[in-house]
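Below you'll find the structures, each written out as structure tokens.
We did not get these values from a lab; they are worked out from the coordinates using the rules stated. All values reported here derive from a predicted model rather than from experimental measurement. Cβ atoms are built from the backbone, for glycine too; each structure is taken alone.
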Structure P
Amino acid sequence: MWPWGHLAVAYLLYTVGSHRRFGRPPRAVPAIALAVGSQTPDLIDKPLAWNFGILPGGRTLAHSLFVAALLVPAVLLVTDRLEGRAVGVAFLVGYCSHLLADIPPAVLSGEFAHAAYFLWPVLEQPPEAPVAGILDAILHYYALGPYEWVQFGLFAVAVLVWYRDGLPGLRLLGGRPGRRSSA
């Protein structure tokens with residue numbers, strides 16, 4: 001999945017939860033943590049695989065359920081100590097939604113080998129076309145098919161919902177100060 005697809009899935013899940021649980025849109029700092037969490041697995045795995053050759057593929061270490069099993073309690077412990085549990089939960093929603101959103105459509109038709117990265121390094125990483133870096137991935141690795149168009153649609157919906165929610169986090173990132181943002 002492309003970065004904007006991960007961001008869209010994470011934001012839509014988080015805002016639904018925030019509205020249901022608290023009766024309000026997401027707060028600014030958790031919204032930023034959510035966005036960071038939604039990108040973290042790729043920010044770790046892809047450069048380490050594609051640019052440095054340390055990992056065998058772009059979905060290995062940070063996409064593994066073993067890492068997630070260690071990360072979840074660690075993030076909650078640290079954010080509880082810093083009295084920022086909402087920020088930790090938002091980061092983890094982003095992180096875990098990334099892992100779920102990366103499940104390839106082929107798995108729906110029973111091709112579970114494409115999701116072996118969940119159990120890396122116990123299961124071998126599925127074969128991956130060689131990538132000569134991030135720019136090569138953008139130009140050659142990813143195709144623009146129906147799956148990608150669905151992601152664009154999800155992103156458009158997420159942007160509309162984010163706008164309706166008051167653009168939480170934008171002001172903290174130096175965005176337009178005139179629009180209400182939940183703090």
Structure Q
Amino acid sequence: MVVETVAVAIWVMLPAYIPNNVAVLAGGGRPIDNGLTLEDGSRVLGDGKTWRGTAVGIAAGLVVALLLNRLNPFVGIPVGPFPVAAAVSLPAGALLGDILASFLKRRTGRERGASFPLVDQLDFVVVALVLTAIAATGWFLGTFTLPIVVAVFVLTPILHVSTNALAYAFGLKDEPW
């Protein structure tokens with residue numbers, strides 16, 4: 001039962017897990033905040049949040065959801081297919097969560113790449129889940145049972161720290177968190 005819960009949790013969150021990684025690889029270009037600063041003199045978001053990274057990240061999450069829909073009959077994960085609303089809201093919510101965390105980091109005096117424990121690991125999950133609950137309510141309620149939500153909140157920090165450490169080791173990130 002635990003193995004199935006973990007498998008379902010990872011499966012349904014893959015469209016939200018992928019976008020931030022893809023955004024790092026595909027990023028660059030014009031920052032979302034266009035270099036604007038607020039009264040405190042700090043950037044609204046910073047150079048790390050770009051339109052290209054956001055667009056490519058959302059597209060990648062959508063493609064992952066559609067691919068999982070095709071693979072599910074062969075794999076047999078006991079969840080229904082991702083409806084389009086969930087296939088878009090999971091990756092869009094993940095990146096919006098990351099953008100909101102960047103805004104919060106700037107407001108609390110943290111520089112780009114600075115560690116922000118728990119916020120760094122769960123920002124994208126919370127917003128992805130909230131946005132998906134709004135956009136695909138029926139699917140969300142049928143999929144994200146309490147055990148699945150608990151598994152997501154336990155597994156995500158572990159996966160987040162692990163993938164960031166790998167990205168750092170491969171020179172894709174400037175910091176290991």
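Among the shown structures P, Q, from which was the value -17000 of helix-only ellipticity at 222 nm (-39500 (n - 2.57) for each DSSP H run of 4 or more, over all residues; to 500) calculated?
The correct label is P.
Out of P, Q, which structure matches 17.1, 51 when Rg and Dmax of the Cα atoms in Å is calculated?
Source structure for this number: P.
The value 2.6 for distance in nm of label points 7 Å out along Cα→Cβ at positions 6 and 126 was derived from one model only; which of P, Q is it?
Q
Looking just at mean count of other Cβ atoms within 10 Å over residues 46-53, which of the labels P, Q belongs to the structure with the highest value?
By mean count of other Cβ atoms within 10 Å over residues 46-53, the leading structure of P, Q is Q.
Of the structures labelled P, Q, which one yields 24 when relative contact order in percent (Cα under 8 Å, 6 or more apart) is computed from its coordinates?
Working: P: 33; Q: 24.
Source structure for this number: Q.
Figure out for me which of the structures P, Q the number 27.2 belongs to, where mean count of other Cβ atoms within 10 Å over residues 86-93 was derived from the coordinates.
Q
Given that FRET efficiency 1/(1 + (r/R0)^6) of positions 14 and 70 (r between Cβ atoms, R0 = 25 Å, to 0.05), derived from a single structure, equals 0.65, which label among P, Q identifies that structure?
For FRET efficiency 1/(1 + (r/R0)^6) of positions 14 and 70 (r between Cβ atoms, R0 = 25 Å, to 0.05), the value 0.65 is produced by structure P.
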